[in-house]
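Alright, structures below, take your time with them.
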Structure I
Amino acid sequence: MRWTPKHDVALLVAVALGVGTGCSPHAVRQDPTPSVEAPASYGAASTRDATGAEASVDRWWTEFSDPQLDALVAQTLEGNLDLQASWLRLQQAEALAEQQGARFWPQVSLEAQRSVTRTDIRDLTSQTTHNWQVSLPATFELDLWGRVASNVKAAELDASAARDDVSTIAITLSAQTTEQWFGVLELRERKRLLNEQVDINRKWLEVLEARFGYGRASALDVLQQREQIQGLEAQLLLVDAQEESALLRLTVLAGKLPGQATFGAGDRLPALPPLPSSGVPADLLDRRPDLQAARKRVEASDHRVAAAVADYLPTLRIGGNLLVSAMSLSEMFDMLISTAFVSLGVPILDGGNRAANIDRAELVVRAQLLSYTQTFLTAVQDVESALLLERQQQKNVEAVTRQLDLSRATLDAARIRYRDGGEDFLRVLVALQAVQRNEQSLVSAHRQLLSYRIQLYRALGGSWPQDLERPDADAEEAR
């Protein structure tokens, strides 16, 4: 918006009306909403049986009934450095709000001065004069148009949004910790499964070597089986390294150096908890702290528009000064001079500075509203995607389970025919490889199913981070 003469007229009218009321000439939009209408339901949710959905849960990781996971999340929320930095940013925002609030109070200062004046007169003696002066000036601006109040409210909203940022980071960290821990459990489960598969293949190797000794198996069968074992052992080496790497990531998430954290010995992924209630998309506006922060920043920007408009209007200040002045310290309080004043400042020409500031502030509001809307769209997309992907992954797990059952039945049939001499060992080896490959695929499929559930929990947000206590400043400095 460009400032035009008609705006000047409007402001003059606002001056006439506002002097007596002391209100802001700009109406701030309270609790702004995204510029798109929230859908009535989730598309993915409408295609599934919602009758079995449980109520929404806050500390959702406890649904997996894993004490080690609970301890890891607690360690991360206590020690993560990014989270600690967000607490400090909150304190900075609160300090700025206090700084703005100080403008409600009179500004008083104490000033002291001692001066020495030397006067030299040609062909006469010089003269030196000493002067001591102490003053106590005070000024106070009457907030006729709410400029100070608008800036204070904007700063308070910024501080509240910074607290929501802390909650957003906490939700992200809880999801990352759970993902990493389940990644560790998947690797441990794969390692346990690989060791079992190596044992099975070694038993087959013993059978083949014995049959080879009797001339009932070929050297090719023995070599192929040895190759199968070597391949599984090579996978074990990689899994060990991947597990160590995942544990290192968990350690860093908790804000510790490698070797400073201990982990449980669990080696099985948990079962999938009951599906939480996703509610309706509009619920995200209250459940997701990133959306709450975005809304508050829109409102804060609108309050700054009000402050910019008020800056275009006259300012009224009152103040005074107490002054004592003397030629020597002994005479300091012989005379007290007091001064009081009222000043009215009316902006006339500023080269368009204030009008440009109003334009800029309004553009910030529009940009913040677009960002708020985009955050809401992304939040709805996150929930929709998580619901859709979990549903399809559940079908994938069921399909892999059926495939594993069929491969086991195929292996049993191939083993019987090999024992009876109806097939060579190659059919058994192929069937055995299929079983073991499907066993590993099932572990990975279940792990992916849990990952999509974590994404859903994260997308739904929650109010639990509001219960987090601020780190003790003295303890943090001691660290």
Structure II
Amino acid sequence: MSWEIPRRIEQELAPFNLDNIPKLLADLVKAIADTFQVPRDFVLPIVCSVIATATKGRIKVQARQDWPEPLSLFTAPLLEPSNRKSAVISMLSKPLREIEKLQRIAHKENERINKARRDTATAQRVDLLKTIKKSPSAAVEANISELDLIIEQNKELRQPCLLIDDTTPEALVEYLCNQGSLAYIEAEGQLIDNLSRYSDSQTPNVEALNKAWSSEPISVSRKGKELIFNDEPHLVICIGAQPSSVIPKLRDTQLTNCGFSARFWYSIGKSQVGKRSFNSPVIDTDIKTSWAVLIQNIYKQAQTGKLLEVSAEALAVIEELHYWLEPQLKSMNPELKSWGGKLIGNCVRIAALFTLAENYKADQINAVSMKQASELAPAMLEHARFVFAPDTTELPAAKVLNKLLFGFKGFKGVNADNSKIFTTNDLLQVIKDQSWINLKHNQAMLLRSELYQLENLGWVRQFEVEHNPKGGRPTESWELHPEAHLHFAELYS
């Protein structure tokens, strides 16, 4: 049988494990993905961003005594053009728009009452000032002080705002200081473009955004304007744009060096264009209603504030996640290492959002929710690696091929066509201590998966399978393409 020409190994990103996320969210993600014919990986981060927005920053997490986690969330669900990104975001953020609409109606009435009280107190104050000029007295001064307090308590109210769209970083921070909580959930990467465009120094203006992600105090002092500040800002950013317009900017050293790019949960969806059906299912009304009710309930719950504690069992899950991640940080490049340092914190935040989705009245994150979030971590890391370390030579299949081509001494022989023969077991013995495989529970299964991928690409093919007479797993033999070195040089030079 003749050999085909080998093809280049391309990045195949692992999908997020959605089997165990809260049922309401799982049903919603599946329904939206099926209706708009988009990857589920694109939908989930947007869902979490909307829930995070509904918390208004007043629902917080206390993982340990010295470890608070705010529910600010930065996500970048990326997808190629013409994949109905805007429709998905509009559908999911509709409950927030409805809340915002009701807030603005209430705002008009509240502002009318405030203005009436303010105007009345101001008029009385003017009259008292005339009186005190003629005959000063302590009683009149006390009345003026009381009126000053009334005027301050009934000062002009800011127009309520949950969501903001096209804006400069400076305007966004001013809104954030005034509102306390704000979300940018858009299908465009305009915010990233504006980060440096409107800065006098042409350097990204992200310090306040970074602080808002951590809920650190921010203050803004503009020339000729009153100082504005917020002690506990809450910011949600969700950029559902196309990868080519966002990833190069987020890879820029000015955004990676300050840690802004490291705060994002990345999800690179696989385009469905060219494979979509004309007749897609309609989203069940009950699912849409349940989603709207959930967001409304979380928003109402947030008005009084809440502290979500982490159970001892959930902390054990976090510890397991820590020991899975920590050894891998050593071999990461600086950008990915910075991102990895925030992965556990992001998983805790996601676990809190899952907890609220299950029970908006909950006051503790249990092990189930933490496990649901931690199971997303391997795929989150893989997608982030694509953003910060896109070199395909770092992919497991490429590492296996590289070992076969350079330095492997375990070949069993050579066929008539000069293809070299090796076994799965012999190859495993050589690579089992490498960092990309030694953390996996079933190394042999992982290696076979990579060999099957190389087989599909034409680099190797299965030669024979020798069945074990004792009933154990059979020994698999493979052939390496006779001209593998030549094709490797052509494809990867």
Structure III
Amino acid sequence: MNSLSKSNSLPQNQGKTGPIMAALFVAGFVGLFSETALNIALRELGHIFNADPTTIQWLATGYFLTLGILVPVTGILMQKFTTRQMFLTSALLSIIGTVLAASAPIFSVLLAGRIIQAAGLAICLPLTQNVIFTIFPPNRRGAAMGLMGLVMLAGPTLGPTLAGLILETLSWHWIFLATLPFLLFSLIFGMKYLPNLNEPRSIAIDAISIVLSTIGFGGIVYGVSVSGVNGWTSASVLGSILIGILALLVFAVRQTRMEQPVLNMKAFTYPLFVVGILMSFITFFNMLSMLVILPMYMQTALLIGAFATGLVLLPGSLLNCIMAPVIGKLFDRVGPRTLIIPGAILVAAGYFFYAQYGTETALWMVVTTHIFMMLGIGLVLPSVLTNTLNALPKQYYPDGIALTQTIQQIAGAIGIAIMVSVYTAKQNSILGANSDLPHAAAAGTSLVLKISLILALANLLLSLFLKKPQSFEAQTKF
């Protein structure tokens, strides 16, 4: 079962693929749920641990920063270590981090738990995509990626709703404790059913590349994450981002000159991969920033509570969960354009309507718009991810997966930082003109969502260039 030849028979053995994907999807859902669930409790945690907003924000910033640093390295780690070794490491890190966070007596222990949690997710997400592209043939990957799209959307979007319910009935510790049974389920199923799907190679990991990658991605994520507190013109923000960009440039040049690069940049020679990367960046930039801005709008401009805010967003999230498997199967039948172009239109329309909302907007209108928005994202996201990786030869899958996952995390961190900064600046300028807070919050939200609309229209334009990848012998490289 541990041999590559035996693992290649898995797509025909449906009794195996189900438990394998269940183990990976459950672990991924918990990690992505944890990414956003704690955000709703940050104010309460600040009081509990006597920490100022700048300090307590590190519970979110540290999570993104860890992902930004570790995800790029997973491409080469998946070639050096076995599938089971990677999975067990991911599952154990997630469990240890969760237990540590749930029992944290002081802030530093809670932050350490969050960082260990993020390390587990940083391995899990690329590993899951690699398993999908290993055990499923091209004509069935859409269905599997549709389920992964469900996980990638349901985790972050359900996080605030479920965390709000937990905080209303229990203590903040249960945001972590409630996920432990699911992580244990994932660990047990993975140990029992997940085979080794690769033949590890003796690869020397280039320490200089790892350092450059860490400084590069870490510098950018750190810079944009603290910009809301320190200001975009501060030396710490500009210096971190500049150092990060320079380190990434040196890293990229170094990879092109190595026989065994940490990240193979040849993936960027495939046009459909590049288009997919751009669309993924815009989608995650808009989506994760929207999940922060919309609750701020509803609580400040519409004056509803945190749990009610989660309930408003719940129908769209649930619809996406229901439709994700259907959309994945449709991708296998009709190809990318038939799904992605209508999805991009729905997303753009959603941002157009969101940008018109003010202090008197009825909640049913927000619910309806969010339903169409999430349906559009559900059509776009898994289809783009599948088509992007289908555009690469098999030997580039680990590198392509590491690149796409890294871009997504960087996009989310940058999107949240930029959009919250724009929102705050607009809100403060309106307040300075003697306006009340609800109207100022509505004005800030409108500006942010107009920017998102422009980006969504750019995504729609990019979608017109997508097509189903040809055989690699027939593809034309840049």
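Table for the structure above
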read-out: Origin of the value 21.5, 71, where Rg and Dmax of the Cα atoms in Å was derived from one of I, II, III; value: III
read-out: Which of I, II, III leads on distance in nm of label points 7 Å out along Cα→Cβ at positions 301 and 461, largest value; value: II
read-out: Of the structures I, II, III, the one that 1.9 was derived from, the read-out being distance in nm of label points 7 Å out along Cα→Cβ at positions 37 and 93; value: III
read-out: helix-only ellipticity at 222 nm (-39500 (n - 2.57) for each DSSP H run of 4 or more, over all residues; to 500) from the coordinates reads -16500; which among I, II, III; value: II
read-out: Highest-scoring label, criterion being distance in nm of label points 7 Å out along Cα→Cβ at positions 221 and 453, among I, II, III; value: II
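Values quoted throughout were computed directly from the atomic coordinates according to the rules given, and no laboratory measurement underlies them. Note that the structure is predicted; figures quoted are calculated from it, not measured. Cβ atoms are built from the backbone, for glycine too; each structure is taken alone.
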